[in-house]
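Pasting the structures in now, so scroll down.
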Structure I
Amino acid sequence: MVELKNKSALLEIRGMVKRYMLGETEVLALNKVDLSIQEGDMVAITGPSGSGKSTLMNILGCLDDFDAGTYVISGEDVSKLTGDKLADIRNRLIGFVFQNFNLLPRLSALENVELPLLYSAHKDAKAAARKALEAVGLADRMHHEPTQLSGGQRQRVAIARAIVTNPAIILADEPTGNLDSRVGKEILDVFHKINDQGRTIVIVTHDSNVARHCRREVQIRDGQIVDIIEHNRSARQLVAQAG
């Protein structure tokens with residue numbers, strides 16, 4: 001069984017099993033998966049459709065439960081939590097970036113980024129949202145609504161929304177899937193900048209080029225991790241330069 005080992009894991013799952021029913025057929029979506037990710041890492045999870053990577057992402061994001069195994073994130077055992085406690089973990093420790101951006105169309109970029117802070121009684125949500133938008137290069141677009149922004153700009157807003165709560169980890173589901181290659185590279189550059197500042201990032205992707213931008217690539221087939229590829233920094237820099 002392939003395993004991603006680190007001395008001090010921010011995220012660790014052991015013996016993860018997830019089953020679901022497809023009609024009358026039971027599908028084993030994850031089959032005794034072990035995975036550790038270190039603080040400050042940047043990891044791609046890859047695999048064909050139906051491999052289990054989206055199921056794994058949902059479990060890592062505390063959006064779905066599992067049938068067996070353990071999951072510890074930032075020292076907290078998620079395996080024993082339900083309901084409001086899981087929601088608290090999501091709000092405090094995890095930032096999400098989605099392929100379709102998931103922005104509210106009638107709110108400005110600034111207001112979209114403020115939203116996660118409204119649930120945490122943040123002292124100055126607007127100032128924090130401004131800082132997050134500046135960090136992704138949108139200081140001059142913060143009062144625009146999503147329909148007034150390009151696809152790449154909307155994804156930058158989504159990234160700003162993900163980092164505004166200062167989460168331990170960012171989970172990105174096909175973040176370049178709706179973007180052309182040039183804009184996709186710009187978004188990956190934003191992720192690199194955030195990662196270089198110490199933020200842990202996990203990206204689910206079908207795109208091998210996106211995976212090569214990450215330090216590690218976890219390949220999943222039939223609900224199991226079949227390989228882990230280390231992409232050294234010099235190789236990643238060449239990929240970034242080539243776009």
Structure II
Amino acid sequence: MVNINTNYIMNLLFDNDIFYFQPTQLSALLDIDRGRAYDLIQRLKNRKVIVEVENGKYLVTGYDTKRILSNPFYIATNIVVPSYVSYWSVLNYYGFTEQVPRLIFAATTKQKKQIRFKNYVFKYVHIKKDKLYGYKKELVGEFPTFIAEPEKAIIDSIDLPHYAGGINEVSNCIGNSLDTIDTRKLVDYARRFPNKSTVSRLGYLFDIKGVELKGLQQAKSTSFVLLNAHKKKSKEWNKKWKVNVNEDV
């Protein structure tokens with residue numbers, strides 16, 4: 001008979017890539033009833049190898065609790081799978097902005113409400129499956145975390161600028177990214193992106209920084225788009241990228 005001790009449970013969770021779970025999952029994994037699962041969860045909490053993030057939902061911290069709880073990117077991407085950190089959080093991470101966002105922004109194909117945990121607020125941005133690309137597993141604070149590549153973070157932020165400080169802030173980040181960004185990869189990712197309005201804005205914003213994104217023209221919008229989708233149109237039109245320039249960037 002298997003001795004279901006703490007080490008056994010932790011190894012089983014890690015072997016099954018389970019870092020965030022509910023009692024029903026633990027019950028099924030160990031083939032035990034829910035009452036026994038709740039008893040084991042209490043033991044794991046007492047041993048400080050799991051932490052309750054939401055009501056009845058637990059983050060596996062193992063024996064690195066202090067370091068994990070100081071790593072919001074790792075927590076964010078393990079609460080919801082699949083997900084990856086992007087938008088303003090990643091623009092700051094790569095040093096494209098000195099602005100430190102109050103929220104941790106993560107993109108996911110799942111519907112998930114905002115979570116407050118410890119000193120963090122996790123904002124999950126729902127995206128369609130055809131936008132779920134351009135991210136990588138990277139060690140952040142020694143823990144494997146899914147994070148947007150610089151090129152995809154910029155595209156995501158142009159697509160939904162209110163999650164990145166607004167279109168003006170995104171434009172500033174682009175200016176700060178020019179020595180880092182891989183323009184070929186940026187064009188490849190942009191051509192794959194389903195929102196052509198985003199492609200037009202991307203092309204325009206790089207153009208005004210003196211960088212022409214070759215090969216992107218054919219993927220732009222066929223009709224004019226507003227640079228700032230939340231402001232009225234202006235009298236300034238950029239025909240090359242089909243953008244109404246209604247924001248001074």
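Of note:
- Structure from which 17.7, 53 was derived, Rg and Dmax of the Cα atoms in Å, options I, II: I
- Comparison of I, II - label where mean count of other Cβ atoms within 10 Å over residues 106-113 is highest: I
- Structures I, II were shown, and relative contact order in percent (Cα under 8 Å, 6 or more apart) at 27 was computed from I.
- Of the structures I, II, the one that 1.7 was derived from, the read-out being distance in nm of label points 7 Å out along Cα→Cβ at positions 170 and 194: II
No lab work stands behind these numbers, since they all come straight from the coordinates. Being a predicted model, the structure only gives us computed values, none of them experimental. Cβ atoms are built from the backbone, for glycine too; each structure is taken alone.
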